[in-house]
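Dropping the structures in below, format is structure tokens.
Values in this text are rule-based calculations from the coordinates and carry no lab data. Just so it is clear, the structure is predicted and the values come from calculations on it, not from any experiment. Cβ atoms are built from the backbone, for glycine too; each structure is taken alone.
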Structure 1
């Protein structure tokens with residue numbers, strides 16, 4: 001990147017996240033937002049929300065996004081990158097549409113979006129783009145000027161995303177009892193999605209068995225496992241596993257489930273497991289409940305030593321990676337030649353989602369892509 005940190009043509013960065021409740025009274029309304037259009041009765045949502053109630057009805061995701069905003073703003077300021085950062089959520093306050101209204105009122109007309117999802121999939125990319133299109137449509141209906149919005153590329157293989165997770169695995173291994181440490185298995189965990197959605201993730205040329213979603217996670221897991229081997233001298237067996245499945249039981253989802261995997265590893269005589277949640281940017285509810293509560297309880301039931309490594313969260317190296325991605329995309333938009341940071345076998349992801357990339361379950365407009373109705 002050049003010495004002069006120039007974000008032109010962009011005049012704002014938008015942190016776009018999922019959102020979460022911040023009190024017991026917000027749990028069901030939040031879940032109604034998440035499941036809108038699916039006809040799920042309130043009583044069922046109360047059952048689904050029990051894991052939120054275990055934590056006082058508060059999801060940690062909003063506080064984690066506040067911490068990320070702080071470290072991003074600090075990094076930008078320290079490096080002379082003059083780019084204001086805003087925050088909007090898909091499913092809870094601060095809502096995306098309200099944040100876009102604020103951006104427009106502040107005179108922002110060219111916006112870059114950082115989504116808190118590092119990989120290609122419908123729910124991790126295109127659905128964010130669909131919500132952006134919905135919000136732009138709302139602004140258009142109100143007669144407001146529409147900003148041009150671009151989305152940062154997938155950052156799963158950026159050094160600033162990989163290195164903090166690698167160190168997290170190393171710390172977790174070091175925390176295991178010495179007599180089981182070298183034999184520990186690494187379970188790289190991510191959100192399960194329907195296999196049909198996985199198979200069509202990424203550009204059309206990447207579609208197939210698991211699509212880009214599985215390929216990208218495998219690439220990250222392989223790089224972390226190799227880095228751990230290089231730094232410890234120990235080759236730890238590893239596997240990509242899944243968590244947080246939801247939906248109808250007759251629909252196939254990616255497997256194995258983390259708890260089933262722990263049982264299988266225990267039966268195979270593995271002495272310990274490190275669970276590395278590589279599919280998640282921060283320690284939000286699905287990490288706290290599905291791993292720190294359910295998976296931990298399963299490991300204790302089995303008598304299997306388990307440690308859960310940290311997500312990237314607000315690590316300064318991740319903030320530096322975001323800065324790098326912003327400058328990279330800005331340079332591309334200005335017509336300059338850049339060498340993107342992309343480790344591993346897959347190379348840098350596309351800057352513009354092509355037609356057919358992570359297709360929707362039902363056709364809906366999506367912004368920040370080749371098929372966007374908002375050029």
Structure 2
């Protein structure tokens with residue numbers, strides 16, 4: 001028997017989150033500190049303080065734990081504004097990094113690198129993607145970490161590194177020659193980390209944007225290794241499967257917000273003698289959106305159910321990421337269409353949601369890479 005009822009305590013928390021985001025965070029959406037490169041860290045700290053006062057900071061890291069299904073409900077509510085996850089400290093990359101560190105870091109590493117991120121006093125970075133290789137295919141990793149006595153010397157170049165400016169907790173993926181890809185921990189002010197520039201991208205919902213970073217003889221001790229040498233790909237998969245889903249959860253909230261704005265406009269805007277929502281063309285757009293939103297929600301819950309049972313859910317999370325990112329983009333597009341001229345302006349947040357949603361189709365792997373992974377799994381299953 002499948003039960004879709006949300007437990008009372010989760011529903012209560014969802015409603016608190018939605019009210020908090022709607023009343024406390026939405027007014028910041030036109031703040032000048034929401035720049036072309038995303039919210040500034042100054043704004044983030046102000047929002048973090050509000051969430052902390054409301055008892056809603058880093059709820060996914062609470063001591064009693066939170067299932068993936070519970071996260072799906074709460075993160076959707078947080079995503080009602082793209083600033084909601086920033087305020088509640090459940091935005092990427094911090095949310096995914098907290099998950100990874102809580103699973104792999106030892107006690108000393110957790111105290112030094114994880115706890116400050118959970119508290120919202122600093123931000124984190126996951127430095128994997130490279131301009132000439134590693135990204136959707138991390139096996140093309142070219143950044144190296146060469147052993148030198150009791151240290152590792154890291155050299156290489158990364159890009160699209162989210163939130164690098166001002167971040168203190170850094171997780172760096174580099175290849176240890178002869179031993180394999182490895183994750184390293186260090187602080188952002190460690191000599192050898194060079195931030196070349198902030199990239200101009202179409203999205204603007206991640207704190208301090210995305211950067212090009214260079215490592216020049218970054219020297220780290222043996223104790224900086226996160227987990228074991230040569231296990232980076234395994235740890236990355238541990239992080240990426242749930243992270244794909246949390247992206248989907250948050251953007252489902254944003255798409256639902258766009259839909260609510262489109263519905264309100266369709267009720268009040270008149271054309272040819274009646275509200276435009278009464279015209280079949282507009283009504284059908286709204287109906288298609290509602291169908292897609294519920295399909296996306298149920299697919300997310302389905303994959304979360306697999307994770308909560310202890311499955312790795314790589315296949316399931318790839319299916320969800322491929323479907324949800326494409327469908328939510330269509331939802332945002334239809335909302336722009338319903339809104340007409342104001343849909344391409346900043347009179348509502350819909351245009352920004354639409355633009356950010358286009359970038360979401362590439363986060364944690366483009367749709368084509370996930371379809372490739374899905375097809376490979378299907379062929380493996382058929383061969384058994």
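Figure out for me which of the structures 1, 2 the number 24.2 belongs to, where mean count of other Cβ atoms within 10 Å over residues 91-98 was derived from the coordinates. Let's see the in-between values first.
Values: 1: 17.9; 2: 24.2.
Derived from the structure labelled 2.
Looking across 1, 2, the calculation of semi-axes √(5λ) of the Cα gyration tensor in Å that yields 36, 23, 20 traces back to 2.
Comparing distance in nm of label points 7 Å out along Cα→Cβ at positions 35 and 163 across structures 1, 2, which is largest? Please report the intermediate quantities before stating the final value.
Working: 1: 4.3; 2: 1.7.
Largest one: structure 1.
I have 16 for relative contact order in percent (Cα under 8 Å, 6 or more apart), calculated from one of the structures 1, 2. Which structure is it?
Numbers: 1: 24; 2: 16.
Answer by label: 2.
If Rg and Dmax of the Cα atoms in Å, for residues 11-226 alone comes out at 19.6, 67 when worked out from the coordinates, which of 1, 2 was used? Computed on structure 1.
A value of -0.26 was derived for log10 I(q)/I(0) by the Debye sum over Cα atoms at q = 0.07 Å⁻¹, for residues 123-346 alone; which structure in 1, 2 was it taken from? Intermediate values should be presented prior to the final figure.
On the way: 1: -0.26; 2: -0.33.
Going through each structure in turn, the value belongs to 1.
Source structure of the calculated read-out (Kirkwood radius over Cα pairs in Å, for residues 27-138 alone, 16.1) within 1, 2: 1.
On distance in nm of label points 7 Å out along Cα→Cβ at positions 235 and 267, which of the structures labelled 1, 2 is highest?
Numbers: 1: 2.6; 2: 5.0.
Going through 1, 2 one by one, distance in nm of label points 7 Å out along Cα→Cβ at positions 235 and 267 peaks for structure 2.
Determine which structure produced the value -12000 for helix-only ellipticity at 222 nm (-39500 (n - 2.57) for each DSSP H run of 4 or more, over all residues; to 500), calculated from the coordinates; the candidates are 1, 2. It traces back to 1.
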